[in-house]
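What follows draws every value from the coordinates through simple rules; no lab data is involved. Because the structure is predicted, anything quoted here is derived from the model rather than measured. Cβ atoms are built from the backbone, for glycine too; each structure is taken alone.
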Structure P
Amino acid sequence: MRKSWLAMAGLLALFHSPVNACTLWGAAGSASVDGTLLAKNRDWKPDHVQSLRLRHPQQGYAYLGLYADNGSAPGIKAGVNEKGLAVVSASASSLPRAVRLADSERHGILAQLLRDYGSLDEVAAAADKVFPQSRPVFLLLADAHGLMQVEIGQQGRYTLIRQQNGTLAHTNHYADTALLDAPQKVGASSRTRLDRVQSLLARQPQHSLAEFEKLSQDRHDGPDNSLWRNGHEYTLAGWQMAFPPAAAPKLHLVLANPGAKPLTRDYTLDAAFWAQPAQTLLP
């Protein structure tokens, strides 16, 4: 009886998993005083630890990644490579978890993007090859020349938006429902966070890295619906980057592992940084 109950509980968890969430936003061109800006607040159940790792793959570009080291969904969640291409992701949690994981041939593609491509133009040229490989997910990519937002839906269908002078933001539901085979269920938190980050971006015509760092900490809408959350789910990391047109990229990271004091670090991703050996930088 206990085994049957546990099996049923696992099946219910698969179809009715908690609404995992992240908030992505960026600014480019005339909308920024610091070059392209890219940010992610990473929200998840506080059931695991994270690390910041510098990787040197045998083939392809070196990259720096934010990793979930264990828990229900381990792997890379945000990253930037030595060529100055960055990628952050958000769960497509408006779809049931079973739907997101239904096609076993599709997988996560963040590490592939960072390892194999050096610019948004290169990614765009390979889009029909790369994005159909992915499970349903939302991506925001950046380089020194602008932003790219990608919604990847069911059966590998995707839409791509480029932004060179303006802002972009995304949470956890689809704008393009033609990518789906059935209606999505949009959570209140996803709508609230998207409205909030868009309203904050609309308050002024130009943005800075320092502003994005403060925006990441916004608690305007309570423990479950704010950009920085500490309710049903927690914000476990804040990742903000700047890509100045004539200088090395900069990363500001807040790592808030469960049960540990938050760590705040700033990195200048210059040639000396990338010359370091592969290693775990945090925690």
Structure Q
Amino acid sequence: MADQLQNQPPQTSFLKLSYPAPRVVMLTMNREKDLNCTSSAAVLEMTAVFRWFDAEPSLTVAILTGAGKRAFSTGADLKEWNAKVAKAATEGRDTGGAGPGNVPGAEGLSNRRGKKPFIAAVNGMALGGGCENVVNCDIVLASRTATFGLVEVKRGLAPYSGVLPRLIRTVGLQRASEFALTGKIIDAEMAEKWGLVNKVVEPDQLIAEAVEWAKQIAEISPDSIICTRAMLREGWTTADVVEATNISNGREWAELQKGENMKEGLKAFNEKRSPRWGGPRL
């Protein structure tokens, strides 16, 4: 699969890239000893890889998971953050911009808009920024041993990368408040009940399950996937349904209708054969 890429990915040290199925890339956060926490360098790397993924014509969907069995990701590297805060305080500077998410040019996944879908395969603890990443994924599959928590308040911090308004839209104000204001940790079954998780599976089935879901998406027209996801996201972030529909119809839907994949899908249906999708127009 890697030899079919039209553009090679950025060099990585935090993310391990693999290609488990056609048009699918799996990104493994590979910092197992540190529970896959994200340093400032890791956030910059993730941002570069996500932008490459969106621009790579041969890929349609990404899977994000963590190395090892203990953690998906425990969020920001607090040792690095503490060192930056201490240094800023010593130098008499404002410490407000010291967090890993406040890196010029970085957006990571927790505040990514993007155009292609992400599947989270949550293999263990998803805490702090790790949980923020999960909330912003399009589909979430979780190991039965996975746990979720916005624990920032217990460290004198606050979830600041866009998770709170997204969480309210997903689970409602009261559950979002219970989750974020107490810093409580919930298990995979509770996360599924709340609507944060699509499906809970046994630990040894997680990656295979994620690949199967990804393959279902990858078999569809890449233009249809990009357009449909954009419509879903616009509806998630725009308060007015009519306004969200008009925005998407005038943008992604208008472009979808100009592409060859729409023509191919209709033609294949009438000819009673499987469609042969080309690269995305969107």
Structure R
Amino acid sequence: MKTTLKTLLTLALAVSINSQLQAQGLAMPQASTSQTITQSFGLGKMTLNYSRPNVKGRQVFGALAPYGEVWRTGANSATLITFSEEVKVEGQTLPAGEYGLFTIPGKTEWIVIFNKGSKQWGSYTYKESDDVLRVKIKPTVLKDKVETFTIQLANVYPTSAQLQLLWDKTGININLGTEVDSKVMASIDQAMQGEKKPYFQAAQYYYENGKDINKAMEWMNKADEGNTTAPWVKLWKGRVQLKMGDKKAAAATAEQGLKIATEINNAEYIRLNTALIAEAKK
């Protein structure tokens, strides 16, 4: 009962202070600055909204954020994370949706929580019964101190990324994954039934993802029919030819790409086609 009363009083005080500042029309910098991050991931996107407290010479984990207790993972309102599509978190499925990102810090292990209670101040009204997913993560010791609490998305690839929490000398790396191949393949199959067939893009996907290289070559030839202005198509066609082991054809196609790029003064594709010619002639 005492804990509940203390919690309610703390929450009421925070709301009261904010209301007073707004009513008085005061313009003041935030003690903990807010940040919003949007990151494309797979065929969807992730969005993060959180507040960033500073260390300010304090002991952070084990004191400011006590071990064994639910933390809002930031300051002010609970950290909010949204996924537009289903993802895997440390190999476990998390449905698309909006979640409160809570954590329970520990000396040797953290619990990372995705909770349905996404709209709340702090973690005062957090309910474990609203948890959608919990994962355990071992913290790492950072070489350099991070003064301002930071959440970032690192090592972002089409199907994997790391959600990183960094503060003081502690780092947390959460592995994220998403499945896109079956969706892309289905999309390609459907698009190829239409009038405007995406030969170039489909061939690129096949090339980069280890699909049928002969089909990629067939589509790249279609994309290159009558092409006299697009050095990028020549470049990718040459890459497919090289992957098939036809170095002579790859070099000849890249030469064509280089000629077009030179004519339109496109420095990027002059460089890329030149590099492909050199690779094909090794």
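Overview of values
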read-out: Source structure (of P, Q, R) for relative contact order in percent (Cα under 8 Å, 6 or more apart), computed value 24; value: P
read-out: Entry that produces 69, 43, 41 once Cα extents along the principal axes in Å is calculated, selected from P, Q, R; value: Q
read-out: Ranking P, Q, R by Kirkwood radius over Cα pairs in Å, for residues 162-233 alone, the structure that comes out highest; value: R
read-out: Comparison of P, Q, R - label where distance in nm of label points 7 Å out along Cα→Cβ at positions 58 and 82 is highest; value: Q
read-out: Which entry (P, Q, R) yields the derived value 2.7 for distance in nm of label points 7 Å out along Cα→Cβ at positions 34 and 154; value: R
